[in-house]
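All of the numbers you see were taken from the coordinates with simple rules; none came from a lab. The structure presented is a predicted model; accordingly, all values stated were derived computationally and were not measured. Cβ atoms are built from the backbone, for glycine too; each structure is taken alone.
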Structure I
């Protein structure tokens, strides 16, 4: 019998001083059996960095035709496609062809740097692609709980996540705009 996804609930209070976005989001996320706590939390971070009422989690790992998150227009066009990790060039090309804007968030320093060196030159043709590396200061996995309540503050491209016991700082570095 196949293992089922684990459901996580996150109450987010987002204060983004850079974009002047202030809102509370009550999210439900499904954690795929093969997904780590780190990747789950990076999905949450990607949501926070792009927070909007129309931003949605997709099936992600279990669905090749969908990103980790997306935002669609009322007409059904994909206005934002967000992927995590190190997708291959074929997937990136497909995303850039389907979406108005594509963002890839990398987060595992050694693996991401190696991937970037190999793929960087071939991605310059995509004008709607942005690649951002996330530097994590602290143990983000400590924030992972089945029912989370997280305060997210963004200022000067620095995200601080806090709960009752832990605090983590995440900095963005644009590898490609």
Structure II
């Protein structure tokens, strides 16, 4: 959480219904960057640098599909309006953090299972390394979007470190098993 914005970028998106792939591509990009849906075709993101590339990509995708995006600078008319946008945006980040935490739990359970069944192979180790790397990328992306600091962000940081420690533990067991052969 580096910048706390008071301003928002509001995107009014219009893309022809057919072919649907263009609308879907725009929608997926808006979801990927963490944009808050305000209603049909209207999205908002905090006015911070971390969202600029996603806005640019959204505009390009809409144009490719024969549509357009009007990007507006916005602030709430009063403190209550700005606070409500922040609350809605943070609630979406909190949902993402909870999903991330659930995946950390799955990673932990997977390591437990591999140790329990003594599956100490290089192939399995590589698979677990890829899983941890996916968690790290996801964490990094969420952290960039979470400009207001959702409550579960701190726990997510701790759980990611725990996952890395579990992989280190598993790695040691794999190398011990391979060197005993």
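Work out the source of 2.6 here, i.e. which of I, II gives that when distance in nm of label points 7 Å out along Cα→Cβ at positions 137 and 169 is computed.
II
Match the computed value -22500 of helix-only ellipticity at 222 nm (-39500 (n - 2.57) for each DSSP H run of 4 or more, over all residues; to 500) to one of the structures I, II, and report its label.
That value comes from structure II.
Matching task: 22 is the computed value of relative contact order in percent (Cα under 8 Å, 6 or more apart). Pick the structure from I, II.
I
Work out the source of 20.7, 70 here, i.e. which of I, II gives that when Rg and Dmax of the Cα atoms in Å is computed.
Among I, II, the structure yielding 20.7, 70 for Rg and Dmax of the Cα atoms in Å is II.
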